[in-house]
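Here, each number is a calculation from the coordinates, and none is a lab measurement. Given the structure is predicted, the values throughout are model-derived calculations rather than measurements.
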Structure 1
Amino acid sequence: MSKFENEFKEVAGLSVKVDDVIYMPNLEAPADRPHPFVYFISIINQSQKQVRILGRKWVICQANNEWIVVEGDGVVNQEPVIKPGDEFTYNSYHVIGDDSRATGSFFGEAEDGSLVMVRIPDFELKIPQWAEKS
C-alpha cells in the first residue's frame, strides 16, 4: 500500500468512527507489548459511490516514542463492499507496551475505479492505573 498512498483521495461522505476502545488484559500479547486493547470501528459510507476496502495502515505512537506501523490487505480478513448509505462495523485489537495514540487510514476502490482513502480518527490507548506496567 505505502508506495501508492499518494494516489488515494479522500471522498466526501466516507468516514470512520471509533465506537469504543477497551483494555482487555486477558488477550494474548507478547512480553514486550503486554497490554492489549480491543477497538470497535465503523466505516460509514454517506457518499454517492460504492466502495470496496482493500487495505489499512495503522500508526501507533507509544509514550516512550516508539512507533508501531501495521499495514495489510483488507480488514479482518475481508474486503468489505460498502454501498452508499451503509456501514461496515468490526472489531480488532492492538497490543502496546506503553500508553499510546493510534491513528491510520483505510484504502480502497470506488465502483468507478478511483482509489479512495478514509482516515481513522486518533484514539488513546491508555493503560489503566490498576494494570501492571512492564
Structure 2
Amino acid sequence: MKTLKVIVCKAGKGVSAHLPELSGYVIARDSVEKLKHDLSSGLAFHIQGLYEEERKAWMNEPYTFEFVFQDITTMIEGYNGLINQSSLARISGINESLMRQYVAGIKRPGRKVTKRIESGLKKYADELRSISFA
C-alpha cells in the first residue's frame, strides 16, 4: 500500500492541501475535518481526469494518507476539540506561554522544537492506542 503525503496549510479562513506526488491536485475546505472527508473522492475524480498512461499507475495500487501540517496553528485548528494549545504544550514538554506564541504566529518554532512537538504527539498517540476496556 502506498502512503501519499498530504501537505496541509492555512488558506484564508480555511485550509488547503496538495499532494507532492500528484501534480495539479489541490483541495481547499473550511476545516481539516472537511478536507479529510473530501480528499479521497476528490483524488479519485482527479485521477479519472488524467491521461490514460498517467492514470494506470494510480489505479493499480491502493493508498493511504499521511498529513503533513505546515504549521502548528493549522494542526491545532484541524483537531479543534481534540487537542488545544495547552494540552499540546503538556504533551511536548514546552512552556504553555511559548506554545501560545507559536499558535498565534508571534514566534515560529525551529526545526528542533517542531520535531519535539511531533514526537510528543506520536508518543501520546501510542499511549492512546495501548488503552483497552474490559
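Assign the value 0, calculated as helix-only ellipticity at 222 nm (-39500 (n - 2.57) for each DSSP H run of 4 or more, over all residues; to 500), to the correct structure from 1, 2.
This figure was derived from 1.
Suppose you compute percent of Cα pairs over 20 Å apart for every structure in 1, 2: which one lands on 46?
Going label by label, the one that fits is 1.
Work out which structure the value 22 belongs to, where relative contact order in percent (Cα under 8 Å, 6 or more apart) was derived from one of 1, 2.
2
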